[in-house]
1. Kindly point out which one of I, II the value 19 was derived from, the read-out being relative contact order in percent (Cα under 8 Å, 6 or more apart).
2. Supply the structure label, taken from I, II, corresponding to distance in nm of label points 7 Å out along Cα→Cβ at positions 228 and 396 with the calculated value 6.0.
3. Of the structures labelled I, II, one was used to calculate mean count of other Cβ atoms within 10 Å over residues 92-99, giving 16.9. Name it.
4. When distance in nm of label points 7 Å out along Cα→Cβ at positions 36 and 244 is compared over structures I, II, which one is greatest?
5. So log10 I(q)/I(0) by the Debye sum over Cα atoms at q = 0.06, 0.09, 0.10 Å⁻¹, computed for just one structure, reads -0.42, -0.78, -0.88; which one of I, II is that?
6. Comparing FRET efficiency 1/(1 + (r/R0)^6) of positions 204 and 372 (r between Cβ atoms, R0 = 35 Å, to 0.05) across I, II, which is largest?
7. One of I, II was used to calculate distance in nm of label points 7 Å out along Cα→Cβ at positions 292 and 388, giving 2.7; which?
8. Which structure, out of I, II, was helix-only ellipticity at 222 nm (-39500 (n - 2.57) for each DSSP H run of 4 or more, over all residues; to 500) derived from, given a value of -18500?
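No lab work stands behind these numbers, since they all come straight from the coordinates. Owing to the predicted nature of the structure, the values given are computational and were not obtained by experimental measurement. Cβ atoms are built from the backbone, for glycine too; each structure is taken alone.
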Structure I
Amino acid sequence: MPAFQFEAMDAQGQEIRDVIEAPTQDEAQATIRSMGYFVTKIAVQKETAAEAAKSSRKKSFAMGGAGGKKMVTFTRQLSILQDAGMPILRSLKILEGQSKPGALKNALMDVCDEIEGGATLSEALAKSPKVFDRLYVNMIKAGEAGGSLEIILRRLAEFKERTQSLKNKVIGAMIYPVMVVLFTVGIVSFIMVWIIPTFKKMFEEFELTLPAITVILIETSNKMVKLWFLFPLIPVCIVLFILLVTKFKAGRMGWHLFLLKIPVLGKLIEKANLARTTRTLGALVASGVPILEGLTITRETSGNAMFEKMYTKVIEAIREGESIAQPMKQGSIPNFHPVALFFWMAALGLPPLGILIIKVEYWMIAAVGGGILSILGALFYVLKMKGRVVEDLVINMVDVGEETGELDVMLYKVADYYEEEVQNLTDGMMKLIEPLMIIVLGGIVGFIVIALFMPLIGMISQLSGGAK
């Protein structure tokens, strides 16, 4: 409702100056007259510069959080501004003004409004949980309580940068093999759909007796042409099934245990989780966050059900007066999980059944092959399931940190070590994947070439004999 600034005279002839809210100017005048005043001047009240700026701000549509890279940049810039001695509200308004439309800009608008209303920075940040998680809010809260907000922001910026760097390393290690696999699938699909049918027609025209390897290749090509929709549909269905299973607590635990036991990839996931969780806990402890709160936040941000279970046991043990090291060691041993067993049996046992798509008559081979591989998958899981997800190095470092009162320092050292291990492991994977992909692609191409050239040799011999 607009506000009108007016000047009037009362019954004694004294001048009155005030502001009144009304839908229109006429209604404002009528209200003033009903109060016994004679209106001499009235006009719409002008907004102050601050009010005009505030009313001009509009939130853009945004879903989800702000994203890791944006949060790294924002935290580093806020840290620099605070180190320069700039007031927190002004710093936030500067960063809001230069932010692009999105979740972060919307959150900063809300944070500025909350602080102008008298809230502390941590209270204001807590009102936007999708952008500023519990770890972020609690570290800021600890900095406010200790009067060291500048130090905490600097530490938080470093933490965000290291965490984002680790995430980029893991994602970067996955991009190359995925791209190679997609490229290989594209080439093979093109050969199967366009090249093989041409050879098939040629073989039929010459009425050649085809060897078994060529028959399999042609049958595969026929099925790919007729049932092409199954080949993208099957991986999509597998992904949807995994997403559905992981919606349940038991399914999520089983899937994560399955991933942790995959050769090479499992070690990468394990070390990346150790690096991230120890750095998170170290940052919280160094910032003065209570240990139970720090462990709870670390558990929630771990992103792996097995690590969540381990930190839950540590929290329960600390509540009973125990230390961190021993319950961490005991909680890091996975138990038998039927869902993990199912995933291992399915991962090895289902691929041979794909031969049924090519030819149903091969059901015996598919059943026997699938059964044997399922048993091998189950044996592999049973043999590997008790392997701890936290090594003795971590346990000993945590134990020393608790005894010396430098738990945060030791956790940082563990995080640094495992980040380097992740880097070495990703480099090793890259070196290993490249020759493996070449061998696989060479094997597929070699199979196709042999399958096509065997009848071609017979055709050439037939033509040569006919010419004589």
Structure II
Amino acid sequence: MAAEAISSRAQVVADGRRFNLVRPRERFYNNFWFIPAAFLVGALLLAAVTRAIDQRLAPVAPGTVPWIVSAGGAGVVLSTLATAMLTFLGVVFSIGLVALQLASQQFSPRVLRNYVRTTTTKVALGTFIATFIYPLFSLGYLEELTRRGHADISTVSVAVAMVLAVASIAVFIAYVTLTIRGMRIAYAISTVAVETSRALEQMFPPDERYAAVEAPALGEPDRVIVYRAGPFALGVHLAQGMLQAIDMAACMRLARQHDCVVRLTPQVGQYVGSGEPLFELFAGPGGAASLPTDEDLLRTVDVGPERTVYRDPFYGVRALVDVAAQALSPAVNAPTTAVQVLDRLQDFLRQMATRTWPSGLFADRDGTVRVVTQVRSWDQFVDLALTEITEFGAGSPQVTRRLASLLDSLKAFVPDERRPVLVRHQTLLSEAVAQRVASYRALAEMALEPDARGLG
């Protein structure tokens, strides 16, 4: 480690294992099969319990109680319910998948992520599967009860099956309601925006979480750890994929224990392949022999098939920009959708405008820098949020007027050192509008008038 150092600000990482709770939660939300599988197992157990109850009930004379039916009648009810639910399952989810395909074409493929993460969809699928499986496993013992002299049997199994049928109807109504709401572009935008805002709050902590430190001038690393797939505890480790998150607290503990500096080579949200550099280690006074093992550090990262928002808020911004870009395509031509996206992007930019921007340095509680990462700058954040919308929406006065209003509002709000990128985007907007409507001077002037509602 080089001896030279410069003064800087580093984020102080608190000790804790919160990430070990966040990681399984995200895995649960992104997993589509767990809840339906749990309902399937529950239906099998319920069928076994109700069968045991029916077998232990003594025969009752017909007509004495209203819930006594023949074995034949119970068989008709259960078989009809099973057949109907199988057809119902196919129709409901076929319609749902077609609707999602249409939504992805009009909005963005990123909206499918909301569908997968919605608990209501998983509960609905689980309820329908349970209502289909339960009567199938309850039918098998009816003939056995008849042979044992139970011509009239208790209808516990039938009653439970009917309760499941009613529950399926109620869940179906909720499923359709929430699916229709989820296909509304305002709700889809709001869902992504809320998740992104939470992630930004975590990535940009308040000033008290920062400390003045001596930033080490790092030279050549003492060891480089390359990425590889492996059965590391708690982490997702494919052969290649997107770097989804890093457990900063665990990484900090390792660096502190071994008195070294760890530098994460790729940014969170970047693609990594097997054999690519992932960590660079810089030994402390103890030398290279005391550096943490590859397995210990690889255990602190998640690599999955796609980017996620919970540790990568810029992906949420990317998803919203994609929605706006697709809305501005000639095939869709929905500038109002782009204006709705700009409303949310302005919230993000205002939220981050006066915050202390991360330096990529992370220090322990003693103020010693232990982890170094790459971070996007404020200028890159603004470019990500506005560049493509400016390019694709330059021909729509509704979009350009909203962009002009956004830039004026931010210029009056951000510190002086963060204004140049906004001035650059105002120039970019003026040039894009002038090029797109060169033969309509009056339209060009009107298109650049700031309006927080676009054209209303």
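1. II
2. I
3. I
4. Numbers: I: 7.7; II: 1.9.
Top value of distance in nm of label points 7 Å out along Cα→Cβ at positions 36 and 244, among I, II, belongs to structure I.
5. II
6. Between I, II, the highest calculated value is found for II.
7. Values: I: 2.7; II: 3.4.
Value 2.7 for distance in nm of label points 7 Å out along Cα→Cβ at positions 292 and 388 corresponds to I out of I, II.
8. Numbers: I: -24000; II: -18500.
Checking each candidate, the match is II.
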